[in-house]
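Participant: Each in structure tokens, the structures are laid out below.
Quick note: the coordinates plus some simple rules give every number you see, no bench work behind them. Just so you know, these numbers come straight off a predicted model, no measurement behind them. Cβ atoms are built from the backbone, for glycine too; each structure is taken alone.
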Structure P
Amino acid sequence: MRCADLSISVADECDAHIAVCAWDRAILLQATRIAEANGFRVIHGIVDSLWVKKEGAKEEEYHALRDEIETQTKFDLSFEGVCKWIAFLPSKMNPSLPVANRYFGAYKSGELKIRGIEARRHDTPRLFVRCQTEILELLAKANSIEEARSLIPQCLEIKERYANSILRHEVSALDLVITRSISKVPSEYRVNTLEASAASQLTEAGRELHAGESIGYVVTSQRSTSKKFRTTPQELISDDSRYDADRYVELLEAACRTVLEPFGAKS
């Protein structure tokens, strides 16, 4: 019995991806035009999502817009909710441009919508996730940008509380683990990066590592030139493991700026 060859080449997969993206863009453009024709202003749009705004619009009007877009595009849409406020974060390379999948906001229900920031990234230390989440949950209580701005002093108090716990070394080293992917095998590193430091120690401990593999480590001395003292790999952390408190406070402040600067805060 003969059977057909159903294998798909890399080129076929690339062509399919290009075709799907082109179709997505066409649907997004059509949806944008429909929204604007109905008096809505498009705030932001990516391949699978569209944010629109209309002063004084009731929730029923958003549902009606969704229905019209579905009818005209013949594409099923879901309505996720009306945001009290939302912040689309700028590119670090070009601050005048937003990053497609890096934003956070709060629905009228108080539920948070978060994408791409530290609290949703797998490489973020657990303590930073808790701190950023606590700040966001406080901001989610605000019904407007103005109300959110009025909460900034309380947000800064949260940040200071976490920073002080780091400086007093009250935080477990395991809550400060940073996860990164190594770009090469440990023996190929020529510069003593944090990843090289952790990978070298893991190799000495008998672990075999490959390029692209993820490793976790705690920064023990940011300024040290020794591979043994710059970091402690997660697997080698003990109850008496120390960490570079000053460096972690700097990193914590950067994570807090992500969610506070859009409201004009200077942390």
Structure Q
Amino acid sequence: MRIPLYQIDAFTSRLFGGNPAAVCPLSEWLPDETMQAIAAENNLAETAFFVPQRDRYLLRWFTPAVEVELCGHATLASAYVVIHILAPERRSVIFDTLRAGPLKVTRDGELLAMDFPAWPPEPMPADPRVLVTLGSPPAQSFVARGRTLAVYDRPEDVAALRPDFAAMRQIDGADAIVTAPGSDGVDFVSRYFAPNYGVEEDPATGSAHCVLTPYWAARLGKSRLTARQISKRVGELDCALRGDRVTIAGRAVLYLEGTITV
């Protein structure tokens, strides 16, 4: 069996920036173990698989280790494949997902704008065991859908973090979004660590901005925000809060087109 494969750099306007995702369009689902094996072989933060369903698509995402409930950059990459390659006459696409519901992506000039759920943090501190693994204590911490949100005072504090990933792996399901106010025209910065999901540091994380957007919108008193994920590859995102939904928009670039033989 030969399966199309596209590798897209998401949340960036340049090659080798943002977050690379593999995208595999399918005519019908492969066995779960085969999709997981392909994701492990690709060894990227996520591999997305989608199948057509009438005028929409069913979409799933796999890290090298597990299937995940939501992945922003691989959704952006999947939309790029549909709108720019498979069906360039389309201006938008709707992906139906197992646990995140329907996700609409619309072409907006050079941007692809995703309609995602808002996941505001809960008013409770994060697990102190997870915070210790970050190496430097945050000014504040919260929990959002089981994720740790650690808030620092300065972008430099976030950039300087060197987490103890081995220690984080000892805490079942532990991951961490770390963030601080931005500078140079950026409202906030962030990084995301998820060693328990097969990714030590994710370069640009759309789903983390489901948490970050409502947090910073409330803190800064504005609904439209610019964000930068300050990984080595750097991700650039435009975010907006709309009630219980968020718009997360970014650019994407095609890096590779090929075929998998299974």
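Participant: Out of P, Q, which has the highest value for volume of the Cα convex hull per residue in Å³, for residues 37-196 alone?
Facilitator: Details: P: 179; Q: 137.
Result for volume of the Cα convex hull per residue in Å³, for residues 37-196 alone over P, Q: largest is P.
Participant: Can you spot which of P, Q the value 0.9 was calculated from, given it is distance in nm of label points 7 Å out along Cα→Cβ at positions 29 and 53? It would help to have the intermediate numbers written out before the result.
Facilitator: Details: P: 2.5; Q: 0.9.
Going through each structure in turn, the value belongs to Q.
Participant: Consider the structures P, Q: one of them gives 5.7 for distance in nm of label points 7 Å out along Cα→Cβ at positions 45 and 229 as calculated from the coordinates. Say which. Please report the intermediate quantities before stating the final value.
Facilitator: Numbers: P: 5.7; Q: 0.2.
Comparing all candidates, it corresponds to P.
Participant: Comparing P, Q, where is percent of Cα pairs over 29 Å apart highest? Could you put the intermediate results ahead of the total?
Facilitator: Details: P: 51; Q: 26.
Largest one: structure P.
Participant: Quick one: relative contact order in percent (Cα under 8 Å, 6 or more apart) came out at 23 when computed from one of P, Q, so which one is it? If you can, show how the numbers build up before the last one.
Facilitator: Details: P: 12; Q: 23.
Label of the source structure: Q.
Participant: Given structures P, Q, which gives the highest value for volume of the Cα convex hull per residue in Å³, for residues 69-132 alone? Present the calculation step by step, with values, prior to reporting the outcome.
Facilitator: Working: P: 144; Q: 124.
Checked P, Q; max of volume of the Cα convex hull per residue in Å³, for residues 69-132 alone sits with P.
Participant: Right, another one. One of P, Q was used to compute helix-only ellipticity at 222 nm (-39500 (n - 2.57) for each DSSP H run of 4 or more, over all residues; to 500), and the answer was -13000. Which one was it?
Facilitator: Details: P: -13000; Q: -5000.
Clearly, the read-out refers to P.
Participant: Check the numbers for distance in nm of label points 7 Å out along Cα→Cβ at positions 21 and 173 across P, Q and tell me which is largest. Before the final figure, lay out the partial values.
Facilitator: Numbers: P: 4.3; Q: 2.4.
The structure with the largest value is P.
Participant: Suppose distance in nm of label points 7 Å out along Cα→Cβ at positions 77 and 245 works out to 2.5; of P, Q, which structure was it derived from? Before the final figure, lay out the partial values.
Facilitator: Details: P: 5.3; Q: 2.5.
Source structure for this number: Q.
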